[in-house]
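We did not get these values from a lab; they are worked out from the coordinates using the rules stated. A quick note: this is a predicted structure, and the numbers were derived from the prediction, not measured. Cβ atoms are built from the backbone, for glycine too; each structure is taken alone.
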Structure I
Amino acid sequence: MQRLTHTPRNNWQTAVEKYGLHFHTADGQLYWDESASYHFSSFEIDTLEFATNSLHQMCMDTVQQIIDDRLFRLFLIPEHFEDYVIKSWEEDQFSLYGRFDLAYDGFIPPKLLEYNADTPTSLLEAAVIQWYWLKDLDDRGDQFNSIHERLIEGWKKIALKSSNSLHFCATESVVEDYVTVEYLRDTAIQAGIKTNYLDIQQVGWDRAKNTFVDVPGNPIQNCFKLYPWEWMMREEFALNIPKGKTQWIEPAWKMLLSSKSILPLLYERYPDSPFILPASYEPLDVANQVRKPIYGREGANIQVIIDGKVVSETPGPYGQGPFVYQQLAPLKQFDGFYPVIGSWVIDGESAGIGIREENSIITKNTSRFVPHQLSN
């Protein structure tokens, strides 16, 4: 694994905007950064793929344990929502995608930092933008990237099960979320599915028909929502969700994996896995660890503790906790940057990677996306 520098393409802004990446720069700072790329050997890619598939299976087995032992309190799931989560799991409701965030330097086994299982973004960048960057750089070059094709194949399962249209929801005021949903909607259209889009705030409830509806009043049978379950559970309409007929994507059982509360359970169940870091609901008996809010987002309210002292902490709205504690991953610097591998799971299988890098060991929402390629 190497980090190499490049000269960005002429008019690269136009090139990425052509495929929908309009937030390539924020407040004068680059988000998409093609002045560098990470190079991987085929062995390193095989390692990432194996780790991702192994972690996915461990996560699925742990969900079954959570349901069997009814450990929902660890995930702050209201009691009246528990049976709905169980129902979504027992009915094997469709899950399209998720993203493992991994620490990896090409030498140590990849280490799980967290699982963005419910509302992961950085998808367009990983699936499309970095692919066309590579083709412009080297038409014969290759990546670990079958994300786009796998998304289309995943949506075809929905097309086979239902002739109903598929609604897509996001918060339009959040540009990254809107772009992600519109990209996913495009892949669904390519899979032959009739789609509709509406802002999450436009979702209505038809009391007479006992169903969620769109603006014209049509029932929402299937809905992909880029809106976290932990927020949905606390909305005014939350009590309608269990009695409604809408099948949500991602399904309710994915909230068990998107919470950091899954990390101590994974370590308890798989203490000898090379991909799992020690984690606990209480401070660990180790000198170097990280404190994370169980439903924190975008690197907010993270504490890094080294030799027993807090050396770095990010602000945010999750400072009241609750928290989990995870042993500090052995992140390696590349030219002064710390990369985190976003390893995508599409329809249950490893499908490709994207990389975010930061000059500190905490990845934030402003961290740059840097492309990758396979070494010759």
Structure II
Amino acid sequence: MQKIYTADEIFTGVERLPNHAVIVQDDVIKNVLPVISLPKNSKINSHCSLLAPAFIDLQIYGANKKLFAVFPTADALEDLYKHCLGGGTHFFQPTVATNTSQVVYKCIDAVNDYKKGGGKGVIGLHLEGPWINKMKRGAHVEELIHSPDIKEVRELVEYGQGVIKMITLAPEVCSAQVIDFIQSSGIIISAGHSNATFAEATQVFDTSFYTVTHLFNAMSAFHHREPGMPAAVMQHPTVMASIIADGHHVDFEVIKIAKKLIQRRLFLITDAVTETTQGYYPHQREGDKYVAKGILSGSSITMLQSVKNCIEKVGIELNEALRMASLYPAKVLGTDHYAGMIKKGYSASLIMLDKDFDLIGENII
């Protein structure tokens, strides 16, 4: 069935087009054209102030008091998907922080069940740990953190084939053999919870790692005598980095500095969790953030709020803030040829916004 959506402006991922329409056929963008070019008597399904590509969240842990690691079920993923839609996110990676292998395997099974049942939105599983540095563990459970041997890695990757899409690990605690095997399996490796020096980080960015998890948080600090991983990201020509724009994980002034230096290699994640009293991470809400055992453990924001914060509190221009939540995460995934843009032949995953930059109407999926 063909549908037509019009807007005062359409943000394509590259530019804003005034008074344009998007024609959608079978969940694919058939055309983008000026409204005046539409055939006479065309039925307009919806109109809004701004039509933009839907968001992509590469790191989110749960919603509605169902932390995925505690509720590793297809139903919990469906709840998480609905939560994501409310913040303009159509694609997401359910994430599991350092945990037991039994929990991780159950989460893999849940993603498989969800997809086999026709569930939408889940890109794949993001494993954050347990192969991280204890010195930069943050809220992660210390007794479960370890350096892996190739047998453990091989068994996990083979069991999670087609499900595990990203693994956050500390490069200094993993052997070259382990890193090479993960990379050769088509899994994105992200450096995080790491105490790597500037030189160590630069070396892995040159050879194995394409992205970094939540810049500044749980990594070697920027210091004038040892600039650490943050400076390695800022100086590197290609490595991407996610950042949490809630004002708690990273001060907005620091995000402003990072954006000036990293530019189009910086993208947004929510790192959002939910209240729970079960499992290893008893997340409790304190204002608009979460803590576990007194340690900052996750955010409460949506991707739409992240974009608004970038615009209103960091001073990032609207088009660029939208790219940070859509086009750049798609680039990390290698899906920027069909996601993150409004373009003929691309997936029709769009959000409708009003003049106050709030979601209106239907999600176009």
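Distance in nm of label points 7 Å out along Cα→Cβ at positions 52 and 268 was computed and gave 0.6; which structure, I, II, did it come from? This value belongs to structure II. Starting from the value 20.2: which structure in I, II was mean count of other Cβ atoms within 10 Å over residues 132-139 calculated from? For mean count of other Cβ atoms within 10 Å over residues 132-139, the value 20.2 is produced by structure II. Here distance in nm of label points 7 Å out along Cα→Cβ at positions 108 and 292 was derived from just one of the structures I, II, and that gives 2.1; the source is II. Thinking of I, II, which structure, once relative contact order in percent (Cα under 8 Å, 6 or more apart) is computed, gives back 20? Source structure for this number: II. Looking at Cα Rg over 2.2 N^0.38 Å, for residues 124-315 alone over structures I, II, structure I comes out largest.
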